Structure 1
Amino acid sequence: MVDEDHMARAAALATSVHGSTAPNPWVGCVVVTAAGATFEGATSPPGGAHAEVAALRSAGEQARGATLYTTLEPCAHHGRTPPCTDAIIGAGVARVVVAVADPDPQVSGRGLAALREAGIAVDVGVAAAEVAEQLAPYLKHRRTGRPWVVLKLAATLDGRTAAPDGTSRWITGEAARADVHRLRARSDAVLVGAGTVRADDPELTVRDEPAPDRQPLRVVLGRAPEGARIRPALELSGDLGDVLDELGGRGVIQLLVEGGAGVAHDLHAAGLVDRYVVYLAPALMGGDDGRPLFAGPGASSIDQLWRGRLVSVERLGDDLRVEVAA
């Protein structure tokens, strides 16, 4: 289990920088010397060192003959920085352990091949399932050109998101709202419909996270009113698939969708949602006149019911956070 333990640490390092590396992937790396000393690195923001280079710089001459663990295949091309494979080969690393191969067309096996051609032993697939889950937004973006779409919903136990008069603040408590800010901090863009902007005038910034390094791109489907707090924002309209293509082309790897019910329905109906994050409050609207999670026609019979895969259920204060995979 030694390889798995070191890869688990590399994955933890990757998690620590998730949200600060786009359009590059969040990667962690651990260098283990022949004497058992360990050196660590994680991907810096664009233009900075990749995880492998950061760990090798920390190890210095001790990297010679060492084993390097990295969550993603090292790059072998010149981008904003030189190839990581050159740094690994130059450092004299004896073995490289990789969790998952990189589907990016500029990498896609070239990094593994370069290392093997240099006489380095390469093993691929250690903790592959766990790391693939961690890197799912990046992997989807590189395979499809579109961002990973996370639909965030908050509701009462009877599935209502607002009262009949439109008021909705606050259905959930402080712990759940703080978690939303963490979700925003990990996302490259946040999207809402123009109706939500007119009704709620949201700001959609990361406020509760300590000293956020950056703010996500704010996106409106339609036209935001002049003076809306969400401005400046990118305003898009048209086919939702085209919207996702546009955002993916802008380097958005993870897109957080925060409303409203019409936008949620349209994305869900089109099969464009990758993850649903639902915050449920121990509250009941108590009738059928409150606003629902989705606005639009749903399944016409029980055999057409959409079913996903339960990823996690977590208690946040008095509320529940339920994450479901498509």
Structure 2
Amino acid sequence: MVTSADASLFIKAKEEKLAIVLVYVDDLIITGDCEEEIFGTKENLSVQFQMKELGQLKHFLGIEVDHTQEGIFLHQQKYSKDLLKKFGMLKCKPILAPMEPNTKICAHEGKVLEDATMYRQLVGTLIYLTLTRPDISFAVGVMSRYMQNPKKPHLEAVRRILRYVNSTLDHGIMYKRGRECKLVGYCDADYTGDHDTRYSTTGYIFMLGSGAISWCSKRQPTVSLSTTDAEYRAVAMAAQESTWLMQLLEDLHQPVKYPIPLYCDNLSAIRLAENPVFHARTKHVEVHYHFIREKVLKEEIELKHVRTKNQAVDLLTKSLSGSKFESFYH
């Protein structure tokens, strides 16, 4: 049957045995927890469709899958090398972070590029690289804002991202064996970080076991009037994602029977979600953001405080120094 969380994901459950099929156009991943059910599913599909068995999953839509004794490692090393070769950056000097610390990038500063095509191609290919590289999500997201009318400083900033990619070709996401598969989330906001619009930036990441399974670095749709407002919106957006992840795990017969820990470094936002004590100062916050309070009351989410210096989601909301960036990513 098709799952309610994802229209491309199909699950066959027989007693406690599962067969799972993920579909993308004419590419399929077939897996499960029972060899007999997996084989039966392949046989049934091959009757209806002409299929080719490619063996154990190693490549899927540009993503490489390495099976090791330690676990499963997802990366895009070949894609990264092809990208660097295409734009002549294979021999560039390495750097520790994709953006200059505390950099201020604006829409109207600098000389207009004579041909913006290369800039758009660069950013477009980097967007696909963020499928396994959350460490460049913020930098790529910022540079994608200037696709319509890029300037020379924007192109230089994108080339810096390529230099970082060249020095971190072996990076990806590692799912280690033996780790408890518990869902944990982190969320943060960079208050008025966009220098053109003064919009804040939301960042969140969800971990399952040792590896990230969902993350986001996105500019908020309206101007926030305080840091609490910006952080509260980030918490609400992360709560929406956690609701979908809970449904997905439920479809995979791995129900979440505990409040999902969601770490935030703003105590005011946590208190506002638990109890509307600041109502007079937060009436302007849209009603739909307050659904986080309902999630807390239902014990679906447990908001926890984390010190700012330990908030790993900072790499999804702002530019950091090389040492701090590296410590968070590792």
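Derivation of every value follows stated rules applied to the coordinates shown; laboratory data play no part. Being a predicted model, the structure only gives us computed values, none of them experimental. Cβ atoms are built from the backbone, for glycine too; each structure is taken alone.
Of the structures labelled 1, 2, which one yields 13.8 when mean count of other Cβ atoms within 10 Å over residues 61-68 is computed from its coordinates?
Numbers: 1: 19.1; 2: 13.8.
Considering all the candidates, the number was obtained from 2.
Computing semi-axes √(5λ) of the Cα gyration tensor in Å, for residues 53-140 alone gives 31, 16, 12 for which of 1, 2? Spell out each step's value before the answer.
Numbers: 1: 21, 14, 12; 2: 31, 16, 12.
Corresponding structure: 2.
Among the shown structures 1, 2, from which was the value 0.50 of FRET efficiency 1/(1 + (r/R0)^6) of positions 109 and 125 (r between Cβ atoms, R0 = 25 Å, to 0.05) calculated?
2
Supply the structure label, taken from 1, 2, corresponding to FRET efficiency 1/(1 + (r/R0)^6) of positions 293 and 309 (r between Cβ atoms, R0 = 25 Å, to 0.05) with the calculated value 0.35.
Working: 1: 0.85; 2: 0.35.
Working through the options, I get structure 2.
Here log10 I(q)/I(0) by the Debye sum over Cα atoms at q = 0.11, 0.15 Å⁻¹ has been calculated and equals -0.83, -1.32, so which of 1, 2 was it run on?
Details: 1: -0.75, -1.17; 2: -0.83, -1.32.
Comparing all candidates, it corresponds to 2.
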